[in-house]
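J.: These are the structures in question, set out in turn.
Since every read-out is calculated from the coordinates, none of them should be taken as a lab result. What you see is a predicted model; the values in this text were computed from it and never measured. Cβ atoms are built from the backbone, for glycine too; each structure is taken alone.
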Structure P
Amino acid sequence: MSKGVIYILTNPSFPEYVKIGYARDLEKRMNQLNRSETIPFAFRAYAVYEVESNLTDLVLHDLIDKLNPDLRSIENFDGKERKREFYAISPEDAYSLLECIAKISGTEDRLKKMAPEGHEILDEETAMEVSKEAKRGRFKFGKYGIPVGAVIKYINDPSIEATVVDDGHISYKGVTTSTSALAKELLESEYPVQGTAYFTYEGEKLTDRRDRMERG
């Protein structure tokens, strides 16, 4: 009987890496990882491979290190080298490695790719939006023709309105805040959101307005 699984985990917070490790109880392991408040988004299981030994993941680590030692995340802390279970490899490529091992050993039935759930897909889309907007710089109301005193509306409920107080802030119920902070509150989200994707001005979503005006 299988004693656990080798897992491939992804996280929208750092899409260029995957985490490869072993867990006897994957759900418990993921709960431990996702308990941290320092990571904006939750880990999700991309694939699992049932194994008999809790050292099997170390064999896989050695294999990856031999194929390309630059893929693993390694840091020096207090003069000591720490090797992480994170690899700069796509989840598809990591899965292909497990697939090859499964084919060679005749254990393909033990390998399973997990289908992402709705909230996981949303997390990935949100992370991509946040990353895209961060690279473009902070949204400035004045730059996109939205004056101080203008009213913006929440896209999911236009009766919820906020007033622009300066280039980067709005006022809602007498409290000065940002579009991202207010959107996160209204969505009751645990994770960061791209605020300008959730508000409109004169019927136009702020992100669409930015795109249109920057295209000229």
Structure Q
Amino acid sequence: SFIFAEHIFKILILPAGDINLIFIEMTEMIGTYMRLSLASGIVLAMPYLVYQFLMFVSPALTRREKKYVYLILPWITLMFAAGVAFAYFILIPPATKFLLTWGSSIATPQIKIGNYIAIVARLLVAVGAVFETPVIIAFLAKLGIVKPKMLSSKRRYAIVAAFILAAIITPTFDPVNQSLVALPLIVLYEMSIWLAKLVQPKEARVTTPEPSP
């Protein structure tokens, strides 16, 4: 990925708009190039790494479990890409604008490129991973490990956890940017409940009313 590092840099900088990035150490730029290249290589190789991991653990899985694992792999990749796109187009632009304008009347922001790339990359990976939640929960529900009734009963705790996780993921402390992350997390949780009901084993389906939150 090293030969594509410059193009990746340009892509990651786009959401920030007109931002002047600097480096103040002789080895900072080459170090940032190396870290970005390594991270990009791992992300691009992830499907192959996951496949190799599954081949390693496959002897311990039943035939039914193997079938479900292979079915969810494309969806995990798709949801991760959706999370990255959400962070890139929806979350990062207002977050960087807020951080760069906060206190700009007192001091002129001069952002180190290593700091900027680290924050953006962390956001992309974190949000991408969170977006995989519905697929993972659906997989667990299909195996009978997770029940839709249990997920519904924990809804209020999930809402609180969504805002806590949003506060951890977002680099800002303003409620607007945190809500941009928390609300999709809540929607993903509701989607997880719906998918769990859809894929749960037939023998586990009951007609009892769902508990109120």
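J.: In terms of distance in nm of label points 7 Å out along Cα→Cβ at positions 89 and 161, which of structures P, Q is highest?
T.: On the way: P: 5.6; Q: 2.9.
Once distance in nm of label points 7 Å out along Cα→Cβ at positions 89 and 161 is tallied for P, Q, the winner is P.
J.: 25 is what came out when relative contact order in percent (Cα under 8 Å, 6 or more apart) was calculated for one structure; which of P, Q is it?
T.: Working: P: 16; Q: 25.
Label of the source structure: Q.
J.: Work out the source of 16.1 here, i.e. which of P, Q gives that when mean projected area of the Cα convex hull in nm² is computed.
T.: Numbers: P: 16.1; Q: 14.5.
The correct label is P.
J.: Right, here's the next one. Identify the structure, out of P, Q, from whose coordinates helix-only ellipticity at 222 nm (-39500 (n - 2.57) for each DSSP H run of 4 or more, over all residues; to 500) was calculated to give -23000. Could you put the intermediate results ahead of the total?
T.: Values: P: -10500; Q: -23000.
Only structure Q yields this read-out.
J.: Hey, another quick one. Taking mean count of other Cβ atoms within 10 Å over residues 9-16 as the quantity of interest, name the structure among P, Q where it is greatest. Intermediate values should be presented prior to the final figure.
T.: Details: P: 18.8; Q: 15.8.
Going through P, Q one by one, mean count of other Cβ atoms within 10 Å over residues 9-16 peaks for structure P.
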